[in-house]
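These notes open a run of structures that come right after.
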Structure 1
Amino acid sequence: MSDLGSIAWPPAPIETARLVLRGSAAQDRAAFVELLASPEVHTYLGGPRPRDRIERELPVVPERWPGSFVVDLDGAMIGQILLRRAPEHLRPAAAGSVDLGYLFLPRAWGHGYAAEACAAALDWLDDVLPGEPVVLTTQTANSGSMRLAAKLGFTEVERFRAWDAEQWLGLRPPATPLPA
């Protein structure tokens, strides 16, 4: 099991048909504030954080750490993809796996951007850390995230209760390397 922290960060931008996944920059700060303070975005994530607190605490270049991609559409941030090790205390079934997370601004919902960006991030992960299983956790009430998990190839491992809601844990098996 390799560490995401051992990868040179940020990597070269990842381009899809419509999007660019890249490291964060100072120009993304306002979009990060909007993303983290949005009640719609945080409906299934315990609620938004207070905007004034985010503006006070968020660094000039936010979220610049290995595994955090800005999702860029036409030069503007519309979301974030997160790849990080699942904490040991989260769920035993997920411990040590790479955890996929994503947040998108409401104006970006319903256009397939999350599927496109997550698929590109997972392809990148398969290249830099071959053989890594990936987990995804979402509330079962979040029908959009449940559909996205299925589209990305995640299958249910377990359901559990946390944060006063039923949670779903899915696993995407490691990509099988092509024979040499």
Structure 2
Amino acid sequence: MRRQLAPAFRMMLVMTILTGLIYPGIVTAVCQIFFPRQANGSLVRADGRIVGSALIGQNFTKPEYFHPRPSAAGTDGYNPTASGGANYGPTSSRLIERVRADIAKFREQNPQFQGPIPADIVTASASGLDPDISPAAAYAQAPRVAKARGVPLARVRQLIEQYTEPRPLDFLGEPRVNVLKLNLALDGDNR
């Protein structure tokens, strides 16, 4: 039995060193050299301090800021350690109630907007941490933000257009607006 366990133990030790130490070390070094911003979390800085990540949504609630998608990650939302959707099916009464409440909240916060509400502003993403909204969701909030900041609506729309990112490779996904970057641009614009 010892003859069988000794090679198995040696193989486990070799594979642990290879796949647990050497390979991750090489990948980490390559990423730090060639992609340092992405390897370190795509952190966003303002005034010399880290204010968030371009990859993780934040809960902006003040009227002078664009609001993100709803989040099901954690009890207060946007908790990266509790990432995940609510997993409600399309016929779930809890999902329907939550979406209706979000629609009512959106209408209350954005009384100037009369069109159909963009779906992404009342539905959570699968991770609950989506940092982006659709351009339609940003334009729907523009009158509220402009009024709260005392800024011309045309300027807010211009910033939305400026911060709208196109489809990756011109065919994947949809155009999107990073809420954190747009809100930081608004803050910088008011200085």
Structure 3
Amino acid sequence: MNRVCPIRDRKKIKVLKLLLETRGDYRDLLLFTLGINTGLYISDILSMKWALFLTDTGRLKKTGSKIAIKERKTKKMKIFILNKPIYRALNLYFNHLESLSKDDYVFASQKLENGRIRPITRQYAWFLLNKYAKMVGIHQKIGTHTLRKTFGYHLYKKGVPLYKIQEALNQVSPSATLRYIGVAEELDEYDTTYISPNL
């Protein structure tokens, strides 16, 4: 299995988001923005329905709203904040749609399955991420886990405690977390002496 990497360069992230917005690919902008800001599994992102983001009156929830989702893999409840980047992407996409219902998938496919609109597939999400990454000059291995890894990597670079990142990504140990988010590659992969509570 080829290991995919986080997107380490913040400028490339900004350029990729700008590309998607300029092209009017608002669904894909939201997919990318949600992934790198929440650390959710792609399966959880793709299964999202509009009910998560809409009030009872059908308006978008406000910036700062807490969104709760049950992870399919872990069966745990995960809560994330509707931060400004997510809200902006969500608002662009929402205002672009002609009509929707709370039961519609956010990342709807154009294909029908048994007469019903389904979400895009994991494979198609992989294809989209790779296509856009190449368009902005990202030539490393990219996959759907790149979104989660990018989330964790940039939290680590901001100084968020490793145990919080480990918990957010459901990793089994600090060393596994460092490997997962691509930090172990920047450090000595076999040296774990830097993982210490300094008591």
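Read-outs: derived from the displayed coordinates by stated rules, not from any lab. All values reported here derive from a predicted model rather than from experimental measurement. Cβ atoms are built from the backbone, for glycine too; each structure is taken alone.
Here is how the numbers come out for the structure above:
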quantity	calculated
Of the structures 1, 2, 3, the one that -0.36, -0.73, -1.22 was derived from, the read-out being log10 I(q)/I(0) by the Debye sum over Cα atoms at q = 0.09, 0.13, 0.17 Å⁻¹	3
Comparison of 1, 2, 3 - label where distance in nm of label points 7 Å out along Cα→Cβ at positions 10 and 82 is highest	2
